[in-house]
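Just so you know, all these numbers are worked out from the coordinates, no wet-lab data involved. Small disclaimer: the values here were computed from a predicted structure and weren't measured. Cβ atoms are built from the backbone, for glycine too; each structure is taken alone.
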Structure 1
Amino acid sequence: MKLPTLIKTNFLSREKRFFAHCQLPDGTAITAHCANTGSLRGVLDRNPAFAYVHHNPSPTRKLAYSLELMELADGTLTGVHTGRTNPLAAEWLAAHYPNHTLKPEAAYDNFTQEEMVESKEAKTRFDFLLTDEKGQRTWVEVKTVTCIDDERNSMFPDAVSTRGQKHLHTLIHATQNGDSALQLYMIMRDDTKAFRSASEIDPAYAAALKEAQKAGVQILALQHKVTPTALTFTKALPLSV
């Protein structure tokens, strides 16, 4: 995926998760919108020196800049704009599922009335629905991954994610109803060697991911090379669920 023209700035701080304070090359201080509302553990705690921002002024936007990439002290670039993840996943799905129709933002509502009351997970909205020529459905949920541990394993989530737990439980339900399910983790950095669930951060999510794998939900962690001009899929990482 080609990125828009980015400006390399000095990273100063992040405020309230939504705001990144930066300094332009001419010394001007700016505030960029941060679309990633996670903790950015594995990024902010690794001394990011620079931030790459996109200048996109609009009458409908409060902030004229958007945070796209972070450059760590060791030079590693990490993609932190969650709005890039689904289009990137759509490119990968189109290339790897050529005989399927691809529908974005699909609502899964195949629960009985009793199950709706019990699970409270009716009409879960997934990122994509793949349908093959025979009508077999595959529900796809996509997660952005920027967090790593000290052993260079990428991991998810970087904060407790009850919404993520709900997605996994509904993917399990889909497989039990005869559909297929795919959980995609988009690794937005290329300095990691494997993927694992962050059980020390969200043990309930880690347990749900193990349950999903046993239930037949396909789990893929796709690593990407990040540059100031593009995000490029490189390989699927080994899993340690």
Structure 2
Amino acid sequence: MSTLLDVRDLTVRFALPKPAIFAERPYLEAVRKVSFRLEAGHALGIVGESGSGKTTTAMAAIRLTPAAGGEVMFEGQDLLCLDDEAMRQRRRDVQLIFQDPYSSLNPRARVADIVREPLDLMEIGTPDERMARVRELFTLVGLRPDQLNLFPHQFSGGQRQRISIARALTTNPRLLVCDEPVSALDVAIQAQILNLLARLKSELRLSYLFISHDLGVVRHVCDDVAVMYLG
């Protein structure tokens, strides 16, 4: 089994207000030298109480939050050392499923445009190929292609999270970062989304970095678990 993601001594600091004009600026060390490894085709759950640094760690690993130190080796390449254009190309391989399916979708855009947006931004395929990919993904996540022209408010919470998953899959990523993807959903809907994620992991050979505070949820999807406490 090959290693897909190898995080070594990852550190994240946030600047705090100066206590006085000429005083040194203090920093809050939110993540302190965190290391973990994710094998290709596996799911790693990062669990911990609120404020322990789970989401900050994941966001820093995919360069959505600046890291103060460490290495993030993705397929042998340090993501923290890539320039903007090289990282933009790497975004095809690493995608994110947000926690809140209500605020993560543009309420003024039709869902076909929302799901197609990563393909448009990365200029992947022709317009016809992009729409064919969107229809394919809608079916894959359990939605109907005749719903493509609807707006997000016309869907339930579980359906909106399926749309978010479809959007994350458009570029055929190797790694999905799932930031508490079911915590905003009802318990019955949580089970449906977790079953969907488990099926997609098997069918598409995906790897997950799965953030949660619920060990029961992590047990359903993940192969390995890492526990964080105070960074």
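Kindly point out which one of 1, 2 the value 30 was derived from, the read-out being relative contact order in percent (Cα under 8 Å, 6 or more apart). That value comes from structure 2. Look at distance in nm of label points 7 Å out along Cα→Cβ at positions 5 and 205 for each of 1, 2: the largest one is in 1.
Computing helix-only ellipticity at 222 nm (-39500 (n - 2.57) for each DSSP H run of 4 or more, over all residues; to 500) across structures 1, 2 gives -6000 for structure 1.
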